[in-house]
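Asker: Down below are the structures I want you to see.
Derivation of every value follows stated rules applied to the coordinates shown; laboratory data play no part. Nothing here was measured: the structure is a model prediction, and the numbers come from that model. Cβ atoms are built from the backbone, for glycine too; each structure is taken alone.
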Structure I
Amino acid sequence: MGFIWYIVIGIIAGYIAGKIMRGGGFGLIVNLILGIIGGLVGGWVFGLLGIVAGGIIGSLVTATIGAILLLAVASLFSSRRH
């Protein structure tokens, strides 16, 4: 059951990150996938900084920050040029 919660929190985090990063999103599906991966990235970054986030809210914040970081990096490498 814990693994499913990680996926659900990642999906919610990807959605939130897509809304926060106006113009930095890549569409709903990609943002949701980046949210799931962002949970891992956020946990890694928080671990490096010595920050511990517990519970569902802490996991959501961690995953959202990770997804925002991933969206920011992905937008740097995006091939979309105006």
Structure II
Amino acid sequence: MEPAIHRFHDLFAQLGLPNDPGAIRQFLTEHTPLHSGISLPDAPFWSPAQASFLREALLQDSDWAELADQLSEALRGQERPT
């Protein structure tokens, strides 16, 4: 397995969100728990551009897909990366 190219905070920056540890914790707190029946890109708090980015990252299994999966887990209360 190759090392990750991007880190969790990089995903927040890519999404246009504040990416310092406190801001990430606040975002996760505000949006957790995400119902298990809602896919990450379909969550109501994303802008259309953010949702599109996440959807494409997951569908194309891009460099961002693993981090998107981690974000999905964190929003469902399964994990809290910093």
Structure III
Amino acid sequence: MGAANEQIRVSETVKQKIERHRREGESYNDALERLLAEADTGDFYDGFGRWSDEDADRVRERRQEAKEARKERMRERTEDAA
């Protein structure tokens, strides 16, 4: 990136947070661009904890049922092949 043409003021706390996230050789601008891009794409954990307990339990049960059905199909195929 070229020379800065704007300056912004940040608190010491914000500066320290940016410094903690900077990678080796990365300017403040580079770090901010990267961090803001990551924020725009979302975090893996976005959305976690938004389901009700009932919805989460229902999904867990269905996933478990699907897993058991897959295992049963694999057992049947293994027995058929033998």
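Asker: For distance in nm of label points 7 Å out along Cα→Cβ at positions 18 and 50, find whichever of I, II, III sits highest and give me its label.
Answerer: Top value of distance in nm of label points 7 Å out along Cα→Cβ at positions 18 and 50, among I, II, III, belongs to structure I.
Asker: Quick check for you: by percent of Cα pairs over 15 Å apart, which of I, II, III is greatest?
Answerer: Top value of percent of Cα pairs over 15 Å apart, among I, II, III, belongs to structure III.
Asker: For the read-out helix-only ellipticity at 222 nm (-39500 (n - 2.57) for each DSSP H run of 4 or more, over all residues; to 500), a value of -26500 was computed from one structure; give its label from I, II, III.
Answerer: I
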